[in-house]
Structure P
């Protein structure tokens, strides 16, 4: 049987997942190998150096730089509070003294007798990383973080915005082709990850934010609505750092596109279960997909899953694919034939193609293999 490699999205009911959780700089790991962890449990922490604040003490006191060390009330390394006097001139007979006060909390880092400036350092900022998924610690990365492993359902989207969130899955619509509107959002959805069907409307997102919904999953979205929600045009950089209260993941593409039935049905089976969700997306080199992870309380053993696991990334007859170029952009279908020979297109380019059958068409479409994305199930 013919085989070909193609990148794809995963929609998997049960698989072994490993997530790396690392600090931005050396710190302390708080858990042990094989220890069970919850999604929001802090597994490692560190501190980022505080901001530097410069105070021109020579200018404030009207002194030459060489006299500044002798006028310091606070010494290098000493803690200070905002408003504390850090330096003071002697004045004339103890009168008419000038003072320099600390504009921030922190410590005195250095005093210069060349520039007459004093450098203050604000308090260090704590940085914590959580486990992100419920599971267990597979491996410790000394002073950096951990690898967290779980067995669960895994769904990748095609685009997302917003960072990591956790919440119970709740169905907001009854069918995968139903548009998610403001009327679907209820006060009881606070803290939940809502599943829509087709397009997610701007009004639905705004109401979700007002009601404390942490995440929304839908088939598609209007790019103009996304621009209005963010307040700016997205560039080509990675998403996931947007300052929005509700993370959004779309599974099919931009526009009024129904969610794939396999994805919708899998999410429906996981209603009421705790999920982890991340909207981070990068579509260029080093592809990052937005994702939903649902750890399973009862599951097959790791060995059973590995034994049942089929080859991933192999495009074969019967594979489910999504077309990612016009004229069939966004459409889902099943591969019916993989001709081994090169085929000449209208552009006169000779490429390998495949034949795909769309559910709502009687005829098969011929599509370049580079224009499809495998949906791994």
Structure Q
């Protein structure tokens, strides 16, 4: 995997070479290759680099960050012959008060002309974004690092499309797919548990940690299905409120695990009040939750259909952010559109079918009568081949 360079690497390298006074930020979930990208950059850039990580069991503080910055400053050389140095801080969101400290030190270097370039890595996009907008407005650019796409897993590991649906886009787990029990244990222990305990519970106030864990299990079970907050509370056997569940879904989304898609409607307030469509952001999360007998999952047509729909939804969400595309669903009585892409006034309706049987698209037809749809797509079945769709960014369909 170290030898494989993701396509996003060229964007990262170009920015680090060309831009002088912007902080570059790689934000994305755990185990999708942020640190590997940074180390590849260190090897290929023609400048001194200083890499540090705050991913420790105990949180680092401002003094630690300032010390690391001073070490990078020393590498710029003498005052009469300064040269550029790249400082890389991994898991920056775990440094207490990191954004204020970065702002102070960055502004100091801007005044004195010290050529320290900065690359920040963070596995909690929600917390990283909060720190950026609060203290570093006008000083940063974000490069989203998402779960690996089907073409990336195919090119790096030789995965087939069916393997990608079953085992998802986690490169670190790919060598384990020959042993499904070991693979599912890795996903649960090294990815899910580490993300929940170290990227959510350690850094964010969560009054009901057990509820958050059960909610994530519920999303894995009902991924690609619409479930009201009241029904969720019933399934979770909790006397909490819907606001808490919505907040916990936001935390899971910020950690790159799962989310609740909103219903498409012209008014934003109406969208926020809708029942969410639950969706994990990597099919590995739901198949590992299923258990070690993945062949039984493949043979269950209903369950397999939800895996296919989850893969399509996760692909859309993972490729939509950088292209400023919003992803939603639509439901009116029993008529549903699986996914709705929209950017401004441009709307695309998407239906997902996991079998070749001819099926009616009553939901899409009703949606098109109500809204000015630019394009309606059928994925799988007799429509766009699944492999082709999973190889195409979401924004392409709006062009």
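Work out the source of 38, 22, 22 here, i.e. which of P, Q gives that when semi-axes √(5λ) of the Cα gyration tensor in Å is computed.
Derived from the structure labelled Q.
Here helix-only ellipticity at 222 nm (-39500 (n - 2.57) for each DSSP H run of 4 or more, over all residues; to 500) has been calculated and equals -12500, so which of P, Q was it run on?
Considering all the candidates, the number was obtained from Q.
Going by Kirkwood radius over Cα pairs in Å, for residues 52-243 alone, which of structures P, Q comes out largest?
P
A value of 0.95 was derived for FRET efficiency 1/(1 + (r/R0)^6) of positions 84 and 140 (r between Cβ atoms, R0 = 30 Å, to 0.05); which structure in P, Q was it taken from?
Source structure: Q.
For which of P, Q does relative contact order in percent (Cα under 8 Å, 6 or more apart), calculated from the coordinates, equal 14?
It was calculated from structure Q.
Consider the structures P, Q: one of them gives 44, 33, 16 for Cα extents along the principal axes in Å, for residues 260-339 alone as calculated from the coordinates. Say which.
Label of the source structure: Q.
Only the coordinates and a few stated rules stand behind these numbers; no lab work does. Because the structure is a prediction, the values reported are computed rather than measured. Cβ atoms are built from the backbone, for glycine too; each structure is taken alone.
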